[in-house]
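Multiple structures follow.
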Structure I
Amino acid sequence: MLTTISHHAMAAEFSVLLAESDAHLVEAAFEALELLDRIEADLTVYREDSEISQINAVASERPVSVSESTYRLIQRSIAWSEKTAGAFDITAGPLVRVWGFTERRGRKPTAAEVQAAVDRVGYTAVRLDDEHRSVAFDRPGMEINLGAIGKGFALDELAKTLTARGLQNFLIHGGGSSVIARGDQVADGRQVADSGQVADSGKVADSGKGWAVGISHPTKPKQRLAGIRLRDEALSTSGSGKQFFHHRGRRYGHVIDPRSGYPAGDLLSLTAVADNATDAEACSTAFFVCGIDAIRAAAESDPDLPRMIGVRSENRQDSVRVLPFAEFEWVDPPTDDPSH
């Protein structure tokens, strides 16, 4: 039996699943979950007193000093921007807004509106001062939004806190799209945590090593396409399966390429597996933007890159194909039949 506790933060439901061996530490897990509220208070753009909101308000006029944890996360974000030639960019907020996805309703902007937003985007215009731990912008109207990496950071911090309090065998997920697995499930092999949901799969054999984690259908989240095993690893899934709109017969997803200003990606979803959730989330976002050819090239040339699994749309409605870009330990391997 698994013990599950949840906490709402960062516009998502965070859940901690405790293996039977750690169920007696449930109170420590409850207390650890409160950490999420502090992290959200620092990183959110929806509170005027958050560190990120303070940066966005005045960083184009003067440098803004921030806490060490926020500064390190911004540094890490810029490193991913440099690694992916700008495919990952925490300054892309104006583009998300002009496409209507900030309010979760899409709209087709004019070319002039897109260009005006692009002019306010660009990680190279973010100035970091290590000595004063400060952030400044070179251009007016710029802003930072850590939505594409902040949830992964929160999961990593939560995992560290749980481990420090003596928990060894647990799984955490934030809204289903980001997961951290520690230790062993040590259960009856029937529970599977799905990327997109947590559910009882019913028929998955489990060796007891690690946790069985499912890859969900991007547009049918209750349908599991495959299952992999995670142990002391993290997983993040990015995609446009849930947030999109149609305009004149064309589908536009909510993941915007910061370089062009337009929705990007030739996949419905991309899952990245790394040793931490922060890098997994940044990787899945960046390489979803880059597309299949770039993913294949990067996977071949960079052995330290997180492992990735893509889901591509096929010709028939809701028909997809799973594309592994690395080796995985499959609990439930994907089928070659594209009619999932």
Structure II
Amino acid sequence: MRSLAIHIDRPGGPEELKCVEVEVGEPGPGEIRIRHQAVGLNFIDTYQRSGLYRFPMPLRLGSEAAGVVEAVGEGVTHLKVGDRAAYASQPPGAYCTLRVMSAKHVCKLPDAISFETGAAMMLKGMTAHYLLKKTLPAEGLAAGDFIVFHAAAGGVGLIACQWAKALGFKLIGTAGSDAKCELALGYGAAHMIDYRSENFVQRVREITGGALVKVVYDSVGKDTFAGSLDCLRPFGLLAMFGNGSGPVPPFDLGVLAAKGSLYLTRPTLFTHMATRESTQAMADDLFAAVQSGAVKIPIGQRYPLEQAAQAHRDLEARKTTGCTIFTL
């Protein structure tokens, strides 16, 4: 069987993304073959493409998708042929029409959730899940607490705005335009800060009456790192979960002591998804939040898979909002 796929032969810019045909065989033990109906785009894809995150070449990109299970290998019991399914998974390889992959991170998709929504939400939704429910400050979080969430109008951000509101947190978000700020407010952010025209540290001080916050969730990286630390009260936590503006340069840990015994962590989704059981538990929580209406998955852009390079350009230029998917 043949599959259309997008891969790179070497790290670089979006121009390195090439559309090729590849042969797809039968699943082995613990594997499935899935025919994709939609594929998700994530910022981590650009890190892998650029070489910031290193993988052997050639490399097929993509970490989330949804589709129909076509074949099941020995030992796979939670899926069967014909099941609707969705996943966030490593190693990458989702930018394709047909794929053989490990079944470990693939979950049965509820009938009430469309393939497009499934493809858009798995990596981003479970990222929001582990941040808001598992990556918590030493003092914990309670209803009424302020939190700071950078890039609040992005795919993870808009999901986090809604989930934080459902949990009773007051999310202070940042974004790069008035339009993006208005969008995030519409999805449940309590306050929004346009970091291009406002000093976000000063605004966080004003919003919290000088108390600052227990936790900052930061996927931007070097451009916001220092300011994020300045938003934290003593014993606060900075969770760096991305590098949208580039990696944070070498850092003197003594600064954490001087600023009030702060905590700093660099979590990843796939540490939280280390087992089949943990993956399914996180997915079940996400599915329940979506089906209840507490969390809606905003798909801001759709591109044919063949236009993956343009999608990467738009994502890196901050021209996208919400989730982006590839249609097949």
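Just a few scattered comments:
- Structure from which 2.2 was derived, distance in nm of label points 7 Å out along Cα→Cβ at positions 4 and 124, options I, II: II
- Label whose coordinates, when mean count of other Cβ atoms within 10 Å over residues 52-59 is calculated, return 12.8 (choices I, II): II
Any read-out appearing in this document is the output of simple, stated calculations on the displayed coordinates, not a laboratory observation. The model shown is predicted, which means the values in this text are computed figures rather than measured ones. Cβ atoms are built from the backbone, for glycine too; each structure is taken alone.
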